[in-house]
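Pasting the structures here.
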Structure I
Amino acid sequence: MTQNDNVKIICKNRKAHFNFEIGDTFEAGIALLGSEVKSLRSGKANLSDAFGKFRRGELFLVGSHISSYEQSNRENHDPLRERKLLLHRKEIKKLLGKVTERGFSLVPLKLYFRDGKVKVELALAKGKKSFDKREAIKKKDQRRELERMAKYRRRPL
């Protein structure tokens, strides 16, 4: 994404960087219903348990939660339905090859509006082992401690 794009982030998958080693990223469109778009405009979405899944040569976003729209009628959408992701055929074939042969997963990183259209940033990711997660926590704690000490030293007596 460049600086001059008209981008409004709806939600981010904060646990993705902790649970996965992130590789290549892709931008995909997403097929939505009208009530889903209106709900997204009010920021009611969650990507924490979502992943990409291939079915009959198409890519779907599974496990994402888009809350139902309050002002909608009784024909509201299912919050947990699978949503089709829109990519070029070449990109789908490339992703399918990497996911099947190398053990990568497709993880959504963020959901956002770009020029009025809803987009999903997908990443090819490998799951981290528990010792990798412990190492990340340790580094984060050390960085916080150093920042705390630096802040204490700058304080006048």
Structure II
Amino acid sequence: MNIHIVRMTQKYAIEALCWKYEKPYDFYNNVLTTSAIVELLGGNYYALVDSSRDLVGFFCTGRSAKVPAGERNAAYIEDCVDLGLGMNPVLTGKGCGDYFLKRILHYLEQEYKGKAIRLTVATFNKRAIRLYEKNNFIREHRFYYKDMEFITMKRKAK
């Protein structure tokens, strides 16, 4: 699979907001609203598309990538590039995640030379945590938000 990173468009934002994940990953399902579209078009979101321009996934950086309770629990004190991501549910669990993540990491390492990359993940998402650990992310802070446990994971700068 050949993945290209492009600016988020309204078409891709609407498509991503309509994705439906199976349980227990349905936690990541979104609701299609005007404010959700505006968030995805706010400049910190990128779409990952295949050679046919079909949406494979997306990622965001900065404040959009953080879980609000992490700020209150000192999980985001260190200066890092915060990363949030989502992959098309038809591709999850099929071995596509490693290439997908590596493509994003390569892009971020070029854009933010010398900065560590941090992401936040719900602890029930063992599949994602294994993928992140395989790609040299280390568990750091643990906190709760709306009865859900999260951890931050950090990858040192290259």
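Coordinate-derived values only; no laboratory data. Note that the structure is predicted; figures quoted are calculated from it, not measured. Cβ atoms are built from the backbone, for glycine too; each structure is taken alone.
A few notes on this one:
- Structures I, II were compared on distance in nm of label points 7 Å out along Cα→Cβ at positions 72 and 104, and the highest value belongs to I.
- Source structure (of I, II) for relative contact order in percent (Cα under 8 Å, 6 or more apart), computed value 19: II
- For 11.9 (mean count of other Cβ atoms within 10 Å over residues 32-39, calculated) the corresponding structure among I, II: II
- With Cα Rg over 2.2 N^0.38 Å derived as 1.27, matching label from I, II: I
- Structure from which -8000 was derived, helix-only ellipticity at 222 nm (-39500 (n - 2.57) for each DSSP H run of 4 or more, over all residues; to 500), options I, II: II
- Of the structures I, II, the one that 1.2 was derived from, the read-out being distance in nm of label points 7 Å out along Cα→Cβ at positions 16 and 136: I
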